[in-house]
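So, here's a batch of structures to check.
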Structure 1
Amino acid sequence: MHDVMKLGLKLLLITAVAALALGLTYTLTKEPIAMQQEKAAAEARMAVLPSAQEFEPVEVDVEEYPDIKEVYAGSSDGSIVGYTIKATSKGYGGQLEVMIGINADNTIQTVKLLSHSETPGLGAKAAEPKFQEQFNLKSAAGPLEYDEIEAVTGATISSKAVLNAVNKAIGYVNDVLQAGGAAQ
């Protein structure tokens, strides 16, 4: 019985040291990771709406729009040139996160797939520029139809997921931002 107690105490000590080390690592890396994530988000906003010089966050009603993760109004010389919207959609391998830039003239500037867990060689091709560039300068007056894009061969679900995220962003811009439902 004495050996069992001794072994249990050793195991407790090892797990306590490991937990302390993990906690310390988390504390030390939390801020640098957050800074890197914000830097990547700012770069993505600039990539999808390059005509904007500044970006101001727009508050999103997450209960009404749960798939809209963030919205920024992009401005240049004091006037709004468009919006960047980060939207999510369910793909084949899980959630996709897409950043969409929509110009003030209600055209899609750029679409950028930020993160995904799609099948390498198939659904992951939705992250390639060739697929994403086909959204550029399409009208954002209403939702895009599936036949307006060329889907990735063998990755219909992933292609539809990106289209779905783009349509969520279009809907948000039309229903809320341009309808006067949020800061413009």
Structure 2
Amino acid sequence: MKVNRTVAVFGSSQTELDSTEWAQAVAAGARLASAGIAVVTGGYGGTMEAVSLGAAQAGGRVVGVTAPTLFPGRTGANAHVQELIEASSLAHRIDVMMSRADATLSLSGSLGTATELLMAWNINHIRKQTGHRLLPSAAVGEQWKKVADALVLLIGAEIEGIYWANTAEEGVDWIVGQLDVL
């Protein structure tokens, strides 16, 4: 299978193996890989591992961007990562992931995932202002919509630039459609 696109998938490192979020992340990775799309994640456990597992099982390409100096207690990339990139800082890690991404998908998570989502949103804000094509970016779940609504209310952020999906499947399908892969 020829891979010509890559999606950066953001999500929690704390996602449990037997959770609904894990199953949705595995399915998202598999769906992306089946559409011929590589995934790039933070490379560690939780959602990152689940997406990597799904993509690898479906024959897809998996890139992991870890940050060993930032996370010295983590044991390394998950077993499904095929290409490992070690970043020197959180900013460098996000930059590497974004520079490889043709689209982004933000699944459930915490502060790190919020940082990555906000980076994608900000990149699209700049692209819109400069007349460039927006980076297809989907955020899954009510938590991210609430964050967005608060930023719109509190600082006047423009809601455009992110597709607000109710489910991981909806977010992946939207991204696949945006990338004209099918």
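Since every read-out is calculated from the coordinates, none of them should be taken as a lab result. It should be emphasised that the depicted structure is a prediction, and the values quoted were computed from it without experimental measurement. Cβ atoms are built from the backbone, for glycine too; each structure is taken alone.
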Problem set entry | Structure from which 1, 9, 18, 23, 21, 15, 8, 3, 0, 0 was derived, P(r) over Cα pairs in 5 Å bins from 0, in percent, options 1, 2 | 2
Problem set entry | Answer label among 1, 2 for the case where mean count of other Cβ atoms within 10 Å over residues 59-66, calculated from the coordinates, equals 21.9 | 2
Exercise. Looking at structures 1, 2, which one was mean count of other Cβ atoms within 10 Å over residues 123-130 calculated from, given that it came out as 13.8?
Worked result: 2
For this session: Please state which of the structures 1, 2 yields 19.0 when mean count of other Cβ atoms within 10 Å over residues 43-50 is computed from it.
Result: 1
Exercise. Who wins on distance in nm of label points 7 Å out along Cα→Cβ at positions 11 and 75 among 1, 2, i.e. which is largest?
Worked result: 1
Problem set entry | Comparison of 1, 2 by relative contact order in percent (Cα under 8 Å, 6 or more apart) - largest value held by | 2
